[in-house]
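Listed below are the structures to be examined.
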Structure 1
Amino acid sequence: MKKLVSLILILAMCLGCLAGCGQSKTTDADSAKLIGVCMQNMSSSISELEATALKEMFEPLGYDVQVASADDSVSNQTQQIQNFILMGAQMLVILPCEIETLEDVLLEAREAGIKVVISGGTGSISEDAYDAVSCDDEYMIGMYVASICKTWVEANMDPNGDWDVAFLSSTISVDAKSRCAGEAQILEPWLKNEAGEYVTLMGEVVDEANRVKNPVYCEMIASRVSSYESCAPEMDISGDNRSVVAGVLTDNPNVRVIIAYNSLVSTAGSQYIMDTYPEAEQKEFAFFSAGVMGDEYEYLIGAVSDTAGTSSVFRGACQFGGGDAAATLANLSYNVLFGEAGKDYGKSNPNSIGLYFPVAAEYNGGNAALVCFDTPSYIETYTYDQVLSMDGLMTYWDSVNGYNKNMQQAPSAAEPAGAAGGPIEGGTAYTSVQAGIGGDEIHEFDLMDDGTCRFFLPGNAMITDVYGGSYTIDADGVTVHVTGLANVDTGSAYTTPGLWSYIDAATGECTLIIDPEHFTYTTEAGEAPAMGAPEGEAPQGEGAAYLYEFDGIAGKETMEIDLLPDGTCRLSLPGNPVLTDVYAGTYTREGDTVTITGLTNVDASSSYTTPGLWDWIVDGNTVITVDDGAGAFTPAR
């Protein structure tokens, strides 16, 4: 009798899941090709875009991608995950309501042999509860919302005007609290991490004597806020929130600048302003937030153009995931399902952060525009003029040319194997796993049938450049000579792929050994090249290289100091795609203690004349302790 009851319960749970997922029937044979997608809700743009990207990635491969919406209910999401476990799903992709409450059921899924990929953050749950996470630095996202707000306010608001500020916050989860804490840093004169400790621009903890000014601090904002708590009402992260905005303005009619948790409330709040206030007053308002995944672009465009977009006071935003968070999640999910753990993906996969600056026509030669760029791994603020002068700036929309539709375009569903190698339309893709500054990364060479080739890093949210060239294959059928690799974006400052030692940075030439059976490649020496000098190995020419690993804001960073026989030295961050500066100076050595003086940027035109991101280097001078055996050094603080 007990067995009969258990069978009835299981059948009921399966029927419940089928109803929730909008499917009428799933057979045992189908379950082996089932991917369960558990969304927090389907009212947000990110949910819709991620669901679409996953379907486009896996359905052409014969997978049944079933999407379930928890409607913001933790109990619903837990039940849906349990149902997918019973149905024998091969993989679960989850945008969680509250990640801490899902730990037990996710552990159950992995014990059942199901792959688990999480979109967002993992909070404090065990790493055993998931295979990989496409994660965001929520605190950093919040700080960049503050940065954009600071830029706009200082350029547009009257410092002596009678206006106030409000924050629309969320405490629904650890990640939400982190983002809001980052936004609140606009009130802090000194740079701090989330724990409240003083840090350098690279995230190194320092004492009060060595604290640095906070680049996102805005005195015009801070002077109008007695305390964050007094002006930060709770908002609904997936709701309309017009009533919340109305309540804020009722309580304090002088509020004109609103910093919100997400861009859903910025669009709704902006619409409330447009519907409620006369046109003459609308220009006084400004909303800033994070998110920007779908229709919010219309509101950003509408903030700078009278002829395009939805009329709006949504002045600027920070986008987690950079250009395309949905495609990034789909690519990671593909690698988890088909890749080899530790090679094709990492446990934690940080997303880039994109900044969207709606630039008024007066800043852009008479043309209004919406421009975006990926941020570096440290805190910095920018004026509109600085943004417009940046290399690699992406224009999403401008009043002359309209939309740049390709910037947000997801990878073609016809090429889902972009990170795995194999036949592609018009050629063959070969991949190689390389050691990058943030962990293992995948490099891909597409050898086309017409003798051309292209090189790029599939799925990498930070390094998005594509390089084109030509190739020839030796008589052995596996030795490939690549020549003339050049950036297909002729406006990019990175004309050739100069970050990897097996590709000549000057000529774009390299030699590969391809494996036609497994669609992989190695270098001419037969080994996957590593970025930067190995521990204990001498740099090019005579001398010795020493490495120092430290915790930066974006994770582990590696610095290299080369001590040359002539008494000169070099400092660099090998393989770092953002911090590419090289500094040269002189040194003296007594035993293991090395005194370095006069470090100066070898690029005389750079505005960063000395290395100013690390507190143990002052005016280009420092002292380090070297370990010849390990090829490492530590700052002598």
Structure 2
Amino acid sequence: MEKPTYTVITFAPVQGFIEKSRKLRDLYGSSYLLSLLSWAICRGAQTQGCSVVSPALPSITQGMPNQIILKGKLSEDGVKEIKSTFYLTWRIITNTCRKWIEENLNQWEYAWGRNWDLWGHHAWEFFSAQGKPGDTITEVRQLINQAKSSRNWTGINWQGESSTLSGADAIAYPELGRMIDPRQYNYQQEKQNITRFYQELSRKLGEVLVRENNQSSANNSAEKKEDNSQLSESEEEKKKQELIQQYGSTFINIREQLSIPELTKRLITHKTILENFQKELKLEENREVFGELPLNINLIAKELNPKTFKDLNRHKEEQEESKYWTGWFQGDGDGAGKYFQSLKEQEEEKLTNKFSEEMRDWGNKLMKQQREKLPGKSRMIYAGGDDFLGILYEENQQIQPLDCLQWFYTFKSAIWHWPEEKKITPSVGFVWSGSQVPQRDILQHCHEAEKSAKNKGRDRIAFRVLFNSGNYLEWVCPWWVLDVSDLEKLSKNSSDTKTPKEAKIETSVNLIESYQDRNNEKNWTHFYQDVALLESRHAFDSKKIIDIALGLIEIYFSQEWYEIIANPKNWFNRYDKNKLQTFTGILGDPKKLDSNCSNDLTDKTIQKLTNHHKVKQAFNNWVINLAKVGFRLTEDKKS
């Protein structure tokens, strides 16, 4: 029997494409476009006779990961055809947006065609790696990582002013690309033209939506009659103009000056433009390539309908708007690669597909039931594969940081392991952000906080408090410190030799809930002030002692939690023979604290680690950051 051949395909840049987002609508547009491009790769592979091992459920476009695993022999021409399908999809997207603008704002003379074509051909890098017959999926994954290290990036040259969002690309407006004698360049005139263009574009987007909504409501004659009876003609026109402005500003703010890719991911969320895109895919010359379109390809327009979607605007210049602190979280699964490496060769393909199906089913269900699963008006922006991104907020009022914190108490057990337990654990970065911090900065901090959770040893959450000044505080802890269900599971496994009985982790409440100050209340001010005072007196500077930090834990937390935290056997990660993590320690991977420590954490090894100056410093910092971040996330924030 001939051994199977696997191919792995991916594309870039993904993280940068997501991070260059000012509005929630941009984030939705980014994740939607990435999913569409992944779907196009799957579709192109199927036309070449390959089967898709991962992602499972390729007919569901929402939440598709950007790494595609294919089974079947592919010729060099076959890979080129898949690549062609990938770029064709992106060009149809960009051309649809450009044509809509040119047809609906036909009073302008457009010179930007060449720039749109350049972005259509050079916005993405496409990578593929094919193994030999008999190579495992894991081995081909390693090949794709090698392929990604060899970049083939084409930069796009432009003249004119930079986008206000990224600062790296030119502002998209009709005169972009027009050849002008530098001696005749008029900056003020160009600035006025750009502002006028975005004003007209915003208004046209709003007009189309209002017209469509009026047509749909006109079907209900009773509603129409009631509206006419309550409003005079002038009042009705005034209301219409207000709606046009409101709907238009949901898509484009008149002060925004976006580049072509930034404008594309904004416009693709508009109902009319999305419908035009689908019509392009159904044209005769494209039908053979794309076949039947997925049923949920137009869900994003419904999800982001201005009548139901309240956008979080983060423009600093709009001082008249109320501003609120918000919570942002980003995360993904831990050690999926190590899990795949632990699979036997004969079951690798089947279990890889099953794993993908479980994660995609989880993401799909979570997106559908986010109203029940998330607090307030919070939204899950993206949940595909084992990656997810969301925002916690209330509409027109301040969500309390404690509400966000308490939601994470059951995240691992009630969200991640819902509706069934996953093969891997999650790592999450949560950012409690000041009202004036730009969204792109928040997303970068989310990414960095997630990396902190990973770097500290995985299976944990990093809480980051991000102030308007750009300064931040961070505290990282294992999930069992917060999630009592996870704690109970670890307690049941405490008889396992990998988690000694002496490493007690039995308690009925989590660490945060066990807190009480000297007045037996939940006010974190006393703990915070004590730490600040001790820091000012350099009490934690000694690399030899942790007694003060332990004393604070004993004073402010329950006796059970003091015993848990004071026990060094709860400080370090433990691993099995396949290097899979079996226990998540408070301080994380011991080798990152002492590179010379033994893999076998015997009592003697733990005793030696406990006396290491880096371990003592890490423990002191953990307690200090607990006080500072806990104070910020448990305060009553009225504005």
Structure 3
Amino acid sequence: MFLKSVFQNKIAVNILFFLFVFLSAFSFLFTFFLHNDDFLIPLFEKVNASLKINVEFNNSPKENNFHLFADNYELKPNLLFENNSYVFYQTLKDTQTISFYADDISYKNLDNIVINLNKNFYYFSKKDIEKFDKIKSKYYVLPLSVKYAKNSSFINDKGLLHKFCIYFLSIFYNTNFYIFPLLMLFISVLIYQKNKDKINLGFNLFKNNAIWWVLLIGLLLRLQDNSIPFWGDELYSATYAGGIDSPFIKTFQDPGNPPLFFILAKIWQTLFGSKEVICRLLTTLFSCASIYLIWLFVKDNFNQKAALLAAFLFAINIYSIHSAQEFRTYSLGIFLSLISAYFLFKIIKNRQNKDFIFYSITAILMANSHYFQILILFSNFIFAMFKLDNNSRLKFLYANLFAAFSFLPYFLMTALNKGLLDSSFNNLPFYNHKMMWMMINILFSNKIIPILLAVVVILFLSKKLIVEDKKLKSCYLYSFWIIFSLFLFSYLFSVLIRPIIKSYYFVFAVPFISILISLTFFVNFKNKFFKWAAVLILIYNGVFCFSGRGYYIDKNDLLVIRAEEAYKYSFFDSDKFKDKKIALLMFDNIKEYKDYYKNFYKNETQLIMFRFGYDTFESYEEKLLNSKADVFYLMYHIARLGEFIDYFGKKYKISAILTDKNVVLIRMMKK
């Protein structure tokens, strides 16, 4: 009776509602600040950048009385391997100043200090160190210019935008920290839902513009930290295939990628420049447009609530954010596949000629953006054959034939002989059915979600347990079919013809997974128990962070292979070897790469190309022996550094610095 009387009183309802809103907001903020060091978001990593400091001595590091401090805390020294001339330090804590203590002998033996702050790289030679400010006897402080973000008070602070992204995504990716604030939020939502007439918050402002708020969140997540140096494939897009000065014919010469993105890359760089952050804005725009297209597609073919959920799932998905921050064709392909879905459903509903024309144009662009897009076009064709009448089927066939003909120039010029017939191209692995199932599990976060979605498809087809909804059914079956066929056709092609699969190509399935999951929340089961069971299973199994919890596309091993650090380190460090010949071992055989980093390239430096990850120690040694250089610089995986030292340590004096968690920069000198 008491509760009933409370909820009948407008003032009491508002007080109760705002109490739970306050408790939720306060507990969210408290959790942010209490656990910010504990949050671990794939791709975004920690709140602070990892501050890595490498200090080199002319004699053994163990013989020096040297101490490094982050503010008032002394950092622990580490050696990457025995007899390395560099000592390695790192910290994730908020740091305002870096200082060190060195007695006279240690200071004399100090040769250089190298600092890596993720996207920022600093090299201080002996001459630079001599200019450091001395705060007291034998204590020196590093320049204040060493900083991740210029306007931050901390050296390794990534800024407010990064903090927002970490805190926001942690609600979905580290939910275990938010049990109490989420419970308070849930109660406040329940109170609002039951008493909308008594609580006037102006929610219509948010409700009517919800897609723009989702787009804003998606944009902020995609803009964060997209200025890190290019990795190999991005560098290829920006120079060899899509560079401003690169001949146009080279847009057609990549055996694995049709020319469309490279043509767009060439135009974009001509208009706006070639900086990493500028280049990646192109793919960010495609990704944000895809958020809107998901909303538009689901809204037009089912309802607005499901559309908002689907758009939101895609907006916060780590896999889609990753593709938006990469100067490659994946965001473009997602964008085009959604346009094709939109016009396909227009054709199915209206059969208007203009929709066939728009679909044909989209199909032409898809066929020339990525070969997985051709698999989606084939899947669209099969789906359409079940939905269209004979006359419309013929028109749809013509629309697809135009796309096929547009693909022929690239196919005959490059893809056939260099990609399809050359089985060694790209060293693509063969995926058996167990590996494919493993990929599906990781993409969906676990085994339960794909099984549940497949069960719902079966129930739709059997017309049991589910209340018939033709719009929902059509949209649901299409999304499931695109995902299923993408795995099926790529697997069959790999088995019957040649391997074509790289795990991160399945990013093209992500928008349709987002749609499929959102629609599952709106499936009307005849028994409410099944509906709530399905919803709880989805939420419990991490549906808001699919392809993020296991980080399905873990490109970290690739992303850290950046030419920029190698160029900078060799450029600065080789100054002390002016009487010796220098060689830089680069990770690919594309000579245009060096032009991108021409400011950090010395004309007398010899470039020795090798295939990063593929060359054997014997092939390394052959290239080293054939070189006239005395000092070599190269990048290598830290996981195999021990083997590398064992193999080359007898003939070369080896030193190494750590620039990121999987890659070291190595200096080798002939003994």
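Descriptive notes on the structure:
- Mean count of other Cβ atoms within 10 Å over residues 183-190 from the coordinates reads 20.6; which among 1, 2, 3: 1
- Which of 1, 2, 3 leads on mean projected area of the Cα convex hull in nm², for residues 191-326 alone, largest value: 2
Read-outs: derived from the displayed coordinates by stated rules, not from any lab. Treat the numbers as computed from the prediction; the structure is a model and nothing was measured. Cβ atoms are built from the backbone, for glycine too; each structure is taken alone.
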